[in-house]
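Take a look at these structures.
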Structure P
Amino acid sequence: MLTYLILQNPGHNRVYYNLADKLALAELQLASLRMEVSSTNIRIVDIAAVRYLAMDCDRELSEADLQIISRLSFVFALFQLDESAGKQRLMPIAASAYQYVDDKISSLLKYQGKTNELFTKMMVNVALLSSNFKYDETINLLDPVAGKGTTLFESSVYGFNSYGIEIEPKSVQEATLFFKKYIETERYKHKADKRMISGKSKADAIYIQEFEYARDKEEFKSESLRKKLAFVNGNTNDAANYFKSNFFNLIVGDLPYGIAHGNTGVKKTGSITRNPSELLELCLPGWNTVLKKGGCIVLAWNSFVVSKHRLTGHFNDNGFEVLSEAPYDQFEHMVDKSIKRDIVVARKI
């Protein structure tokens, strides 16, 4: 039996780091179900006053296993534990290179109310690990409440095709300008396109701003190797009008917390709703239409505002199976005195 230790990423937010051990443990437990080796006793340990996630494996990790572990949100360094001669030694193991876009991208754009990048990355991982799809497949991801694009940028790190719907024009403008500047600075070969995807006239037109990009000219020549990132400045309730049916593998987003976030226009009155339950009731039929069978939705919300039981009812009514057994019941955590954040994970059946 071999023991592996994972040093947790300290990130940029000390408060999140102190809360994230339980979340990291749940993410690792989900990842272990995809690994080739058999792993047991997944736990948190302290060695010389340093916190690690540990797991016992029946044999050495394969290259495929290393690729899965390297992608997890909390992984900073990986070691194999050697306890021979009565001493504990940590033997470092090189992580697999997987980043299509440098993961610094999500930390560059700063603004009030931004979701922690590592938490966003965790949601993307949980969505894929809970779906019927794999990292090496072509993955299309939608953030239906995209804000300024943190989820899309984390998705691009994995080389996924990333699409967002956002009602606020200013947020879309800032996010698209940021991404354009980023890929220009990093010298990605790219092209940009803005086109109308919904509406009968300019007065009611909905536009998509889409980037196609690749790491070099040769890669860009092959349309199948290009990656895409796009924003739709529109209403998430109309997702099925903007995209083809069964287009997305994953839907990942951070729902309004009922405190400082809002999604305009989901009500017929055009008013602002900060109630996740109301938003899901209106939007899940369209999200179901654009999601592939076996695809997963992962959404974060403030459980002080509405119960998980109520959200589960909306998913059950719209053709989804909510995954609620362990470790899916381990993601709730306090953000501040007014926000207790949790995620709901649902697979299209």
Structure Q
Amino acid sequence: MKKINKEKLPALWERLADEAALYLPVEEDGVVNFAPWKEGAAVNLDVINTMVPPKHLVFPQSENYLRFHVEGSKLEIEPLDVDGPYVVFGARPCDVAGIAIIDKLFLDEPCDTLYKERRDNGTIISLGCNEPEETCFCTSFDLEPGFSPDADISTWDLGEYLLWEPRNEKGQALTAKLDDLLEAADSGAAQAVEKLRQDAASREAAVVREHGWEVQGVKEALEDKFDSEIWDEIYRRCLGCGVCTYLCPTCHCFDVQDYSKGQEGLRFRCWDSCMFGDFTLMAHGENPRPTQKERVRQRFMHKLLYYPSNFEVYACVGCGRCVRKCPVSIDITQVIKAAGGVE
């Protein structure tokens, strides 16, 4: 295990930016989001959750992936290159877990090669949470606010220093390039990290217990709730704005469209949302989910029943963004409680 004095972080970021495109939490106009690093950027490592998760760095909101040209009956297709190497610094454990959940879908057979290439190009450096927010509930989904096993490198804030631990070969390779900026951690580092992990998990679990719900058993409880009255109670407030899906670290619905001008154009994919009225709309006009009730039900059934049935993990990481930002206060934790989460 290594450590780095926080006074050396600007030098570290400059070195990382020399190696690859570097993204980290940057504050602008009071809002913190992952943005490209540049000298003098207002980096904020204290905020627990950025407004938008770093999901867009591995799964862009809009992505051109081929160019086409038509001449008579001849069609020419040119695949477009994926962006080069990049480093994500300071991703919280819930957001790293969200990317790992998306991996299960896109990297399973048949593999999405576009996603895989972009994913392989990235190195993710996580930052454990010392003090989870009141709306955090990652421990309910068997995650730890203080630890990210899916990161390439894990770090923890110990005040004057960040502790630094590579988790795999990719993390070890990058660490070796930064050796002159890092120091060997003392023998008490592992105990300090373990205490941070236990304290953070204990504080978050206490908040969840206070709210009186538990996710255990909710998948089984939802198996016979497709026609339940709970959806009548929940959907009526929904505006169909899609903010819950766009801020979610695990939502991954997308559309494929062409932009053409004359005889040539681009094909791109872009995020979509199951909350939108034209989502899954067929070319002949049929819509298998024509009402907002059906769309709201699909969102929660997908996260809490369909996804875990296929991949053995809930499609939620308890970051709390949808709870904080829904304009009509639709709360997934209350859905879990109403559906039958064990108290």
Structure R
Amino acid sequence: MKNAQKTALVVGANGVIGGNLVTHLATLEDWKIIGLSRRGGISTDSTSYIAVDLLDPKDTQEKLAPLTEITHIFYAAYQDRPSWAELVAPNLAMLTNVVDAIEPVALGLQHISLMQGYKVYGAHLGPFKTPARENDPDHMPPEFNIDQQAFLEHRQTGKGWSWSALRPSVVIGFGLGNPMNLAIAIAVYASMSKALNLPLRFPGKPGAYDSLIEMTDAGLLARATVWAATDEACANQAFNITNGDLFRWSEMWPKIANYFDLEVAPPLPMSLATIKDDKEALWNRLVTEHGLAPNSYQAVSSWGFGDAVFSWNYDFFADGSKARRFGFHEHISTEAMFMSVFDDFRARKIIP
């Protein structure tokens, strides 16, 4: 018997996480998809896009008022700010504005899915307890991920819908113009190293090269997100979602270098955001010489995020067994994931 038709509202539909979620939902027969973002998007048979300023309550209300058919909200939007404290207000406001607009009109609302991350565990602040588990105590605020979940927990009381919170590690997948895309930062850094006849040096802090870390494939995360949103056993629960393996950059970096036909030189701490400041002309030359897609240097630059990840000179991983106990058993080799996403970048002519 065919599953009942569902309508997904993907908030942050142009990001790495939201974009891959839209792609996955489009493969499922029982979903209609509406994507929200500041830029909007090109609508297809399965997906329509709405450009909206989620920080503007009035614009959000006006644009979302007609969406009476929404059954599932997948929230993956993010606004960056210079400090941890400054992140709270805009990111909590966007979620609040979406729920305020949809809940009164979408009488068939079943579920709100919240995308979080290891910031819940304080992973961005320094060495944290590993493996991190979903029932670990909260840390001292400010932390918008925690505030967003508290908002949903309070809002859901007595309601007919449920929520879930997905907590991936660093998410790897296709996406452009996104400030949190490690894969594109590595790929462009390696491509520029090759163009300059340089070996591939790990640019992170001392200690980061040998610490344990894990990643989350964007496709795997999309499948886990839909699973948690549609399995009743997952109602009002948080789940760490990971590839299922751990690695050290000291082992992975030579494999990445080999993909790009590069030698490896000893690590050298250097800020990618700093050393890439003067590389726009080099990038434009690579685009012309290799017939790449005409993406701006800014669209392929995620240097600040790369610097953040490569600064983690402490173990960075969580316990993913709760999701398995609840029924999600997918996993992927992180090495295979990196090679696959680099292949995808080349197929799309993002990199040489």
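Throughout, read-outs are computed from the coordinates displayed, never taken from laboratory work. Note that this is a predicted model, so its numbers are computed, not measured. Cβ atoms are built from the backbone, for glycine too; each structure is taken alone.
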Open item on the list: Comparing mean count of other Cβ atoms within 10 Å over residues 65-72 across P, Q, R, which structure shows the greatest value?
Closed with: P
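One of P, Q, R was used to calculate distance in nm of label points 7 Å out along Cα→Cβ at positions 9 and 257, giving 2.0; which?
Working: P: 2.0; Q: 3.8; R: 4.9.
Answer for the origin of the read-out: P.
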Open item on the list: Matching task: 33, 21, 15 is the computed value of semi-axes √(5λ) of the Cα gyration tensor in Å, for residues 233-296 alone. Pick the structure from P, Q, R.
Closed with: R
Open item on the list: Out of P, Q, R, which has the highest value for distance in nm of label points 7 Å out along Cα→Cβ at positions 57 and 329?
Closed with: R
